[in-house]
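What follows is a set of structures to go through.
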Structure I
């Protein structure tokens, strides 16, 4: 860690009462991140039990700053007081769920809404919703209210186990009164300094991102980045792209404004004036709408699930922000870049700096019509194709699926045109078929390259069952016979070797992979030159 940052890290071990006091004074607040309070009853009661058992419950992470975060929300269901602009505030970067349980169960007024818990002194367990009619059920919200606490303790005298229950109550009070919760405090760090620390937090299982921090730290109370991102997502929803990630929206905004998506550029968005940001959101929204239209019509991408890389959405948004419409040359060059990048896995593990550099190359190649400094990736070799495993999260597999969809495939079984928009709306492995079925290959002891993408075609789920695990030496010749003169066209639509050129009743798996790999490789090369014709 950089020395100037390390010197401004502090630690503390406050008591639960101290944290509750800070919350009530408005000195501890939770920024408006995407996550709401999501703990269930069992998790909340387990936390209380851990404290009562003197187990460690993990540290909290606070960011102490006099800079007010514009979009902040209360603790759970509780309305908290406003503070003046000079009072330093501890913003909770990690530990929201634990802190909410502590405040809700131990610090909130009895009449307030939100999660309440009690301690069953007879069974020595924490329970939900105190029962005021049972003298041995201790409502935790009165733990720090001396008068109510003493009255409750005195009431235990009438209980048959009164003295024993009083001892148990005293032990519980002692533990919760003296329990220490470790807190790490980031003191007066800038957003740029907090961000890399913030991005590594993952104690709750949900990774917090730059977008989360930007939601909290941008602009004014009148401008909520979440709201603006929702507007963009809502505009894309009718096209089935409404589940766009907040981080992607941020990168699109930075790409359009700065021609780069490096961290400092993304964070610099918060320095833009309100009217500039408003205009940028409108521009990005319009560009994203055109982006998804192009993805759908030109590349058969019907949801984010089938986009090989996030970088494609960012770069296309940049292109449409620069050019309201694309001419034929723009389209051809966009195809070249898209397919070359997809099949070469150009953006696999690519850094933000790498994508930013590509934005400069895109400017020259697509927008200005010049030549890029280099190609957008080397095309996969015909020898390598059979070795590529078909996986839904693999960029080459996604590109392969899109290439099949672009070829207007027909079901091998009945020759009907496959509804690619429906098939590619969400990844469903039942829509894809092993041409040489896995079970058949295992029976033949042909294990190598069983799941090769070269062995995959699109097939409606309803038709997949018809083939099942039949021998390809039997079912393929049978289908060819049934289709008659249409067989060649049906096989061609699936980028399969023509039945007029090969004998499927004798074509071994290895021979099939080799022949189809050449057909696929030829098609890939054609797409990478910008030619989408079938």
Structure II
């Protein structure tokens, strides 16, 4: 083999840290809290990251140590995003919305040595502290009471003591671990996904591709997706690498506040899950804030209802860009940009797909025996992916090995891929409804139900059926003041789905349960169904379902 004569330059988070200081020093990071707005240039942030390097050194953080963050989206959290990996340690973002038993398990499984915690979140962490033996220090960010946290220190006091000046950062191998995120643990214990410097750097470059997210220095990104959720979809790293300004809203996540930030900061992009965008749409329709600067809404975490995307585009000029991925994929794998020539219904068909697979990510569809199916847009099976920012296995947990097949990640999503690389998910493997040997897509049914103007949310689950094994049960949340009922919704669906897809049962609820990252939590609905807690309307008189 004749080797190429190119430099072996390491792809690291530390390079992005140096780049923001040397290339984009005048760009800003803006944080909004209840106390008001604060802003710092990237050069000032880089100076604080140097101080933080000395803080980590003083706290005894060693290469490979896991360092937890329990925090909202803020400048301080961003500083930790860069200082911890640059110090050869591992950034471990902890989900602030997890149940105590999951959080307890995750911290102990990761063996976190230090946890940085926002003062407004101390009371959530306090009850667990005595069960977290590996944690040597808690560092409280903000002026609030550290409560009963043992060995508590204050972030700003440590930063003051560290003093100004450059820090002597260690050389980091690009294949070294840089960050750790845990899956939501919908079945069994949460699983750790251990990202490398190389995977983060390559993923950051992918976010800048025009047919991907297309991030650039001209962007002002309102990062609503939590920084504990798959590294905020890589936006802190990708945004910093491209020089985009970052707008971080801490816990001010309600639609009026977000609309105000868009107006005040002239945000060009906002990243959030569909439920957040749905709230913003309702607020925009009623209050008419100035959203003219917002070009793109980056949306993921769950399928984007077509009605939501169309309403934003037609009424407010905001392009909702659907992307697909998961914690195990860093997360970006596909982006739903319609081809330039697409028009009318074809345009919206592309926009409603999960999108086209990105360069350097490979995707295939397999049947139940693991055989690859053709990319013809019709052959349906489980989606598998591989690539340089896709997990190869879970961190210290062989119980999840069944998720990895022949060098591919089994996503658990059921769908098709067409000849142009566009992927369409019909369901999660655990959510698909198997009726009389045929599959019914709960996702497609939900999207069509939510296209009705009176429907706010809809989740579809399987209910047992004596003849067909399973039939769809639609759990619907109506908009305030709406009077629409089952007959109107059935009629609405008749021209949109196959007759045998029409739900046998309907139940009207106040809210669809959500997971810690804002996805519909169907396992809660399934449990309520099994317990007989859901009363469904059917073609006959209302009756108990399940139990």
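Quick notes on this structure:
- Source structure of the calculated read-out (distance in nm of label points 7 Å out along Cα→Cβ at positions 162 and 418, 5.0) within I, II: II.
- In terms of distance in nm of label points 7 Å out along Cα→Cβ at positions 58 and 522, the structure with the greatest value among I, II is I.
- Answer label among I, II for the case where helix-only ellipticity at 222 nm (-39500 (n - 2.57) for each DSSP H run of 4 or more, over all residues; to 500), calculated from the coordinates, equals -13500: I
- At a computed 23.7, 77 (Rg and Dmax of the Cα atoms in Å), which of I, II: II
- Ranking I, II by mean count of other Cβ atoms within 10 Å over residues 442-449, the structure that comes out highest: II
Readers should treat all values here as calculations from the given coordinates under stated rules, not as data from a laboratory. Keep in mind that what you see is a predicted model, and the values were worked out from it rather than measured. Cβ atoms are built from the backbone, for glycine too; each structure is taken alone.
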